[in-house]
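Take a look at these structures.
No value in this document is a laboratory result; all are computed from the given coordinates. As the structure is a computational prediction, the values presented were derived from the model and not from experiment. Cβ atoms are built from the backbone, for glycine too; each structure is taken alone.
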Structure P
Amino acid sequence: MNIVIIGAGMGGLTAALALQSQGHHVSVHDRVRELRPAGAALSIWSNGARILHQLGLGPDIEQASGNMQAMRYFSHDGTLLTGFSLTPLYDAVGQPACPIARSELQRLLLEAVGHEHVHLGEHCRDFSTDAQGVTVYFDNAPTRRADLLIIADGTHSRLRDRVAGKTIQRRYCGYVNWNVRVPARADLAPLDHWDQYIGHHQRVSLMPMGNGGNADHEPEFYCFFDVPQPLEALEEKRDDKADLRRHFDGWAPEVTRLIERFDPALMARIPIHDIDPLDSLVGERVALLGDAAHAMAPDLGQGGCQAMEDAWVLANALGEHDDLAAALAAYDRARVDRVGDIILRARKRADMTHGHDPVVTDQWYQELAREDGRHIMAGMQKTIEGGPLT
């Protein structure tokens, strides 16, 4: 089958690799002239890592990712609330998490797909379908014909509305995320721990993300800062260090060190948005995939993993059904409820973490002080085992 994919992010490239493994001819197109991953890193939980193993990238991903063996929560002043090993979770699901630099994951996917199949600087503006195929129109590239069009152009998708048949509004989740990579040093956190500091409805996270598989490179932490604030409070001109010093004044020494240590040139500041769950992810000869299909808050760490699940399920549906319409229907049945549930769970988690209801957030702080890890890991396990490779 001849397949065109719009979007060369994690979802589009994973889909290309999965479809190539099924023998399809795939071309990937993206409007950007240079691939620059949005955000510092990606937490590939066990459900996503399994899919990358099936696609032949597992050993490379594990070598390049961080060795995350334990998890801790601290109050904003550095008081330990809870800490526990992640070994019981990994034993239960049979696969450790693989937090990894987005740039490294993108490089591995791009090399596996083949640079010759990825076309940059091509802006898809529209498409049309007929009984024989789909026509894909570009502003600055030749029109293409295909049997199937996959739209994986991210949370800001310009083509999503065409598939949905209505305008899909992005929804602000109420907080801003600053994220960055910093050298992993023991005075910030143990090199195999995921540490989080919480208080005043804000959050700071340090997650080990390895050294990209290069022994000559220093290991790094993937770090982010969450601050609830109205969108209108964001200014075009910014001083990230000054802003974060103000928001996290009086927090634990590790948080202060982190703010002083990061390189502002590497910092990304992202107002977090999601979309309401869609009723369907497909149209005639068209499928939505990744953030274009289910943009979600990152509070469950499942955005990238769900794009990988999409890619795996869609490729297998095409392999199991001779009829394209039947394959797309099977993909839709397998994915629409799964991703809709995770959107809403991530939204609920974001609200709880960031003070949407201050009483609920304060209760969560109190519960963490009584937590031994079993409840947290049970929630993670439920999400992981809902995937297609349980």
Structure Q
Amino acid sequence: MAFDYIQAALAARRKNTLFRQVTTLDSAVGALIEIDGQHYLNFSSNDYLGMRQSSAVMQGWIDGIGQFGGGSGASPLVTGHTQAHQALQDSLAQGLEREAVLLFNSGFAANQAVCQALFQPQPSMLTGIRDSYILADKLMHASLLDGAMSCDATLRRFAHNDCTHLHTQLSKIRGAESHSQVPGGDVLVVTEGVFSMDGDQAPLTDLSALSKQHDAWLMVDDAHGFGVLGDTGMGSLEKAGLNEKEAPILMATFGKAVGTAGAFVAGSQDLIDYLTNFAKHYIYSTAMPPAQAVATLASLQAIQQSDQRALLQENIELFRQLAKSAGLPLSPSITAIQPIIVGCPKEVIALSHRLRKMGLWVSAIRSPTVPKGTDRLRITLSASHHKQDIQALVDGLTLALRELVSDN
């Protein structure tokens, strides 16, 4: 029977408590969500600054729809690229101090586009070129790893945030090339600004220096840092003070702190021109709706003028202070992502269900999203949370963990 493995694969997921299902929200207002008529404090949203329902974003959508309609109507290279898209790209390039920016419909598409476009063979380059490499942090997002495995580069992974291990890998690659008669291939080092499941941050300055030392490019996926970190909210590279030469490729998304959707790649004009000509995810996809670009630019401008980033930081500090006092098992993260590592899929599901009964929505994250044995509650904090919300979360976690220990 064709595709008879489907039922077996699903059965295995259910047996191992790894089966995934979609949760349908009835409504979402601020930090509250409604599901099946029940209301919960939401601690699982990536809307770190509470921007998706801000007046700036809502008005941006209204203005954009009024001017351009509901969609773009075509791919960017046909007739889908409007003044709204260009204004967003120009503003990002200026704020990021990069020569140019290219918009994508998602971070997943952007990461795949970079890998596949940079590491596809060009007709003039097919003879006498050694293998090229993507060296990715062990905990890189699935979108980047999937893109790396589907392109013509060799994927190698270095231990999480381990510059010594990366240096060893780079030295082996360049050392092998020095004994060859064939010119060396290209090397792309890839990391995240803020890691999506652990909330820790990459040692970007050291990674940049290593990459430069070994004639490699550094790419940073800053989906969870952009909008939050840096003096003006431009993200992890702004915080680290790295320019375009020190970190040639930046990818970030609008669906987290910015509160809209879509993504971008920023870099040199040559890089963006190359992606425009060779990135299939850009060339063959309908452009994001112009209204989305208008709303995104409005959100970025509002973030600059608001105190949302300061409010988020206060909430992060409050949570960590209260959790430490309560004896909760904290991670080292000082970002909005605050995981509580449990280690067992059944136990983390049980904890998540206990919290829901208390009116607290905290997602359980299991493998393969995270490595086996690191199943966790992934708490995400927002500027939308009130102080009493965070106290309720800590109280609920304390009680749920106590009950779990008692049951075992």
Structure R
Amino acid sequence: MKKLLLGLLLASPTVLWAQGSQVNTQGQKAVGMAGAGSALFVDETSIFYSPGALSKMDHNAVSIGASAVMYRSAFREFNSNDVHHTKFKISPPFSVFATFGPKNSWWKAGLGVYTPFGGSVDWGDQWPGRYELNHLQMRAIYIQPTLSFKLTENFGIGGGFVYNVGLVDLSRSIPTASADGAPGRAELSGMGTGMGFNVGVHYHLEDEFAISLSYRSKVTTKLKDGDAEFTVPPALATSFPNTTFDAELPLPSSFNIGLTFPASERLDIAADATIIGYSVYKELVFDYKDNTPVLEDTKQEKKYENALSAKVGINYEVCDRFDLRAGGGYVYSPVRGPYVSPETPDNNRIMGSIGFTYDLNDRWDLTGAYVFQRILERTVTSANTGLSGTYKTNIHAPGISLTYKW
């Protein structure tokens, strides 16, 4: 039993990274269209969405943005009427994009710092799944220098190197108690790094049609010397020593295609489809520095599948200084039922969004967006712990960004 609990404990960081932890709030204009717009918006956020479009910018810019992701989940155990809710948490994914280069040139350079994966969830220590999870916080910060080249007036190509810094902090209960009744607890934290790349092309016809293709590679984040700390009765201290561990946390690749076309003089329609390479999660291996008969290195099968998302949105130019947006989308989950876990109890999800951009003057503009995601209700039985019940989750994410242009 103890070996099983420790194996599950160390699997938790990767489970979160693999499921609903993908954050699509890098550009608030795209957020206002539910994630569509990679072919429509030619600006500093193209560093992330479409590096090939970056060279078509006729100016330079710096943009700073953030979202307040509010994740609320509920769980009802099988054959029970009690419903357990996560505590209110706000996870603030952020982005900073900057472009450099001669005005109206055939090339453009840029730098992006953004958080494509992350999350925060806190179930507490009084719910039925406390031996799977109490709380978890994680964040993957990507740093991406980028170069883009305009091969013709209509065709651009670009790419960037990605360096990732990943942070994770989690805890869960252990089925032990001290003499005063205090429950056992395990806490894991660590930082890892990884490398990858982002490439893309962008082609447009004058004021009629544009297409964007982009590929973001898998980034294998190697976590070295993470801290594992255990609060257990003194008699079990030698079986649960405070130690360190190593692990590899693969963040999936993705291939995106975006299309846009004008429906009228002021209205543009955009659509994006993305294939996400979650099948890299075949198994997870964790290596402890100090092993005991209880605390052994762990290996678990995950059997995740590739996933698909589809988004569509509209951008309406109300006047020269003010745009309104709306969008919707559907995301297929990569997680099979037996592998759903409380870190992010994933399932297929629907989303809807609204947004705006207001040009304060010729140099500054303000963009805001709000997206709502409903993860469809799912009844599952965990293949790892046998926990059986129904999860229901909603996500609210308002965001804002400010851009300076020159």
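When distance in nm of label points 7 Å out along Cα→Cβ at positions 202 and 338 is calculated for each of P, Q, R, the greatest value falls to R.
Here Cα extents along the principal axes in Å was derived from just one of the structures P, Q, R, and that gives 64, 45, 42; the source is P. Here semi-axes √(5λ) of the Cα gyration tensor in Å, for residues 146-345 alone was derived from just one of the structures P, Q, R, and that gives 31, 25, 15; the source is Q. helix-only ellipticity at 222 nm (-39500 (n - 2.57) for each DSSP H run of 4 or more, over all residues; to 500) was computed and gave -1500; which structure, P, Q, R, did it come from? The correct label is R.
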